[in-house]
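Visitor: The following blocks contain the structures, represented as structure tokens.
Taken together, the values in this text are just the output of simple stated rules run on the coordinates, not laboratory data. Nothing here was measured: the structure is a model prediction, and the numbers come from that model. Cβ atoms are built from the backbone, for glycine too; each structure is taken alone.
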Structure P
């Protein structure tokens, strides 16, 4: 898949505030400062579609981007940022849960993990909750260019083993926003899902 157009369509705090036009939604989420905005910009081939910052917690709303006029890329707030008030943390948590639990258009959730670290407890808890709710998801490892090939393979295997204790066979995709590693893999996965949905829709019409 080639992303030809990526248009910001609005921010929201609740599901009912999303853009009026309904389309499959592919949402990206991860711990604060995991490299989510950089990944989104890399996938879309734009430098500043999603706002990047060295300061964690930059994304505080659910942001919808219409891609190729046919599907939404959704930028969700990061979780686990401690340098905010408990009230602010609770509000972000509620916003994320509202979207993930109630968006009927959510086609897949991409959960980002830093490839340099072991699976953290906050990630394990979030992934376990998503798996338990039977929400389709894929794990993306960010910043893979910060590791040697052998270190990346070792860390990826360790993370995969930890994920297997939650649910065996979770797809894990190593990426690098700087090197554009994994871009085609992620977009091809979305493309395949879109085509599958179109086939199902056409079959139900006959």
Structure Q
């Protein structure tokens, strides 16, 4: 099992898989339901097939059971046959899952080489850009993008303005992030953690004040 990392801390279980195997490996190792098989057969892109199957293979290995993944009306994944809340993320070369008992559960993965500077002004406020500069973190911008994506997934709200409604207040070299989500009277403090591994940035929710 090519796990890059498994981290269990408090209510959270984070599992990552660096995807190096061909599609055939996953097809032989993932047990798909008839509905899942129908969805899978619609995929034409090989990279998309590997990502989709890798997530399910990772869940099978982590839970030691066949997961039944379903999706809410907003597209948020959940497990029909397990009590843990689920968040999923993947890039071309890595799949990740976060299983948690926390009300807010979100994870995001991005390749650290993803060009982010040109769009930074769309999701970072001026104060956040200054915060990143002061932190001295080499990959501060991509970590900030992952942070906002992870919170967006956790909150499951529509039409969120990343630059004004998801606010990063602290990002430190010791893998800790503090942020807030604001929306129509809602103001929630969220703590996150991050990991840099195999040329990827991974950010996930750890605790919140809900």
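Visitor: Of the structures labelled P, Q, one was used to calculate mean count of other Cβ atoms within 10 Å over residues 42-49, giving 16.8. Name it.
Guide: Comparing all candidates, it corresponds to P.
Visitor: Between P, Q, which one scores greatest on distance in nm of label points 7 Å out along Cα→Cβ at positions 18 and 170?
Guide: For this comparison of distance in nm of label points 7 Å out along Cα→Cβ at positions 18 and 170, the top structure is Q.
Visitor: I have 3, 14, 26, 28, 20, 7, 2, 0 for P(r) over Cα pairs in 5 Å bins from 0, in percent, for residues 26-105 alone, calculated from one of the structures P, Q. Which structure is it?
Guide: Structure Q accounts for this read-out.
Visitor: For which of the structures P, Q does the calculation of helix-only ellipticity at 222 nm (-39500 (n - 2.57) for each DSSP H run of 4 or more, over all residues; to 500) return -12500?
Guide: P
Visitor: Hey, another quick one. Compare relative contact order in percent (Cα under 8 Å, 6 or more apart) across structures P, Q and report the one with the greatest value.
Guide: Checked P, Q; max of relative contact order in percent (Cα under 8 Å, 6 or more apart) sits with P.
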